[in-house]
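Novice: Structures incoming, each one as structure tokens.
What follows is calculated from the coordinates using simple rules that are stated; it is not laboratory data. Treat the numbers as computed from the prediction; the structure is a model and nothing was measured.
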Structure I
Amino acid sequence: MIEAAVRTRVIEGAQPDALPLQALLAGGEPVVLRGLCRGWRLVQAGEDSPQAAIAHLLEHYNGRPLPYSWGPPATAGRPFYAEGFTSLNTEARRGRLDDVLADIVAHLDDARPPTHYVASVPVDGVLPGLRAGNDLDFAAHGVDASPAIWIGNRTTASCHYDAPDNIACCVVGRRRFTLFPPEQVHNLYPGPLDPTPGGQAVSIVDFDAPDLERFPRFRDALPHARGVVLEPGDAIFIPSMWWHHVRGLSPFNVLVNYWWSSMPAYIPTPMHALHHALWAIRDRPEREKQAWREVFDYYVFGPAQRAGEHLPEPARKTLAPIDETLARQLRAWLIARLNR
């Protein structure tokens, strides 16, 4: 496993009712929040045993089938690509949570168990009532962020980024996080945009045994790596677009996370723009691409008001600040042209 070169900032004794969301966002760097969810009932049950944690989960399970990934022991807990990167090394399955948990328990003592990975399932959809004793209550801070749950054995989420900001709570078991700032995308060798093991492109570098001959730029990423091991009850703030590799270190692991965006709902994910730009710009001659880079710097990546500030306000139209009405107009304009 690679060694982290940069120390991750730690806040000791963090409390849910004093969650410093604005300070975290303003800082723009990962922060460990030691003990943030230590008072959760599921954390306390997990400290007794995996079986006690499972019993607490099943108290709230409503019986709905849920999606999960399954892989044979050879996957070694790492949902990833099969050879050739056109398919995955795990099966996408759907089943009952109690059956998945029973399978995990049956292999708790195996050195190489089959991979079971319930990933990013909305808590309220399958575990109603769990939040009563296991929640950060983002609503109390004026933020709309519903929790998702991740359940598995010694699973690894390969290094990836997410567009929203994220607070991930280590609830049962221990987890190791390794993080890189967004600009390291050039050195992390992302895999295909589709398919992906978890919805986002992941680094195809094996962090346990990096092949620096095949991936030489990964060596340049290493001085920027930040790492930390979270104990049950700890949490970590991961800013938008930071790359993170997450490894479960215990035979049974549960994580609960909260994604949220500072942007209103009518502002779509930039991933749509990325796919459109790949289609419309990437393969143009280099001279044209550089010209479009200047245009995007002017209209998009520079100060938000710059492109329209010299125009009378009624003439700014799409150059004006985006509100819900303008967002609907832009969406309609794009759909009409894409459907031609």
Structure II
Amino acid sequence: METNTQHDLSALLSRYESVFVLTDEQVANSCLPVFSNQPSMANAKKLVLPAGEQHKNIQTVQRIWDWLQAEHATRHSVLINLGGGVICDMGGFAAATYMRGMHFINIPTTLLAMVDAGQGGKTGIDYGTPVIKNGIGVFAEADATIYEPQLLQSLPAEQILSGYAEMLKHGLLQGEQAFYELLEQDLREVSKPAFGEKIRQSVAFKMAIVEQDPTDKGLRQILNLGHTVGHAIEALLLDESKVESRKSKAESQQPIAKPHGYCVMYGLVAEAYLSHMLCGLDASVVSRLSRFMLENYGAAPITCKDHDALIELMQHDKKNKEQGTITCTLLKSIGQPVTGQSVTPQQIREALEYLCNL
């Protein structure tokens, strides 16, 4: 994992006609100054967007396209996506479609983006009614991804946990040693070399899968573990009309929506339960994962009243084999995933019941 950011950027940016930087309000205050004082960034044009998953939509992409066009970006320019998963996903999509494809570089600033959206070639935005996570997108690999683990030091614990859920997913897919080491990792030590090595291993595992199946036709589908249920929970919590209808007066000022990685964690637990039901995953794995979730992420913010809405969202998931079915990646055991597993609504309901009762 490369951490010599200044050297990397200077060498990379000399290749391009002009430089554009896309970021959001949170990152502009905390991380943008780290890079802005470099000579190679002196003439870069910058666009600062509102932060949050709710802005990952076609209207924001249109704003990016308008900005690139107004500032005379060409196919020989480069767009630097400086931010978390939303910026990397959406900026990559905007770059990949602007003039049929301009160059882009990702500088992930969150743990989640480092181990997930920062590399792998999946770009996209949320779209539809109900909202489908990454419902519109293209495969387009960044020219480079720059990793700077020091950026993690300023992240709140919630953001570390959000990224750690994706690392746990990789551990479940990788094998027992990787998974159980992650369960024992001290999450207060993100700035230490040992944690940086865990990030490197997680990124290397994902990229080894992506290189064998870059367009998600076969092997790469193992990376969907936890995401069928997780994406549905995330989409439900982003639907303000449904969230508001469930809030009491005391809760009315408090958002129910959770970071992406939290929803992945809830999805991992539900799909581990499905794996036990359908594929014989040892119950102890479900138990250990459930305990880790409760101790670090808390209970999933859903109730039995949400089951029908969640199942409907899953039936619209882009990973499904055909309309109306639900397709999951499950586990026979740690390190032995099963892709393309068809799951009935009743089986999903039972897994959601398990998740809600924790």
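Novice: With Rg/Rh (Cα atoms, Kirkwood Rh) as the yardstick, tell me which of I, II scores highest.
Specialist: Structure I comes out on top.
Novice: If helix-only ellipticity at 222 nm (-39500 (n - 2.57) for each DSSP H run of 4 or more, over all residues; to 500) is computed to be -15000, which of I, II is the source?
Specialist: Attributed to the structure labelled II.
Novice: Comparing structures I, II by Kirkwood radius over Cα pairs in Å, for residues 72-191 alone, which one has the largest value?
Specialist: The maximum falls on structure I.
Novice: Then there is this: Out of I, II, choose the structure whose coordinates give relative contact order in percent (Cα under 8 Å, 6 or more apart) equal to 13 when calculated.
Specialist: Computed on structure II.
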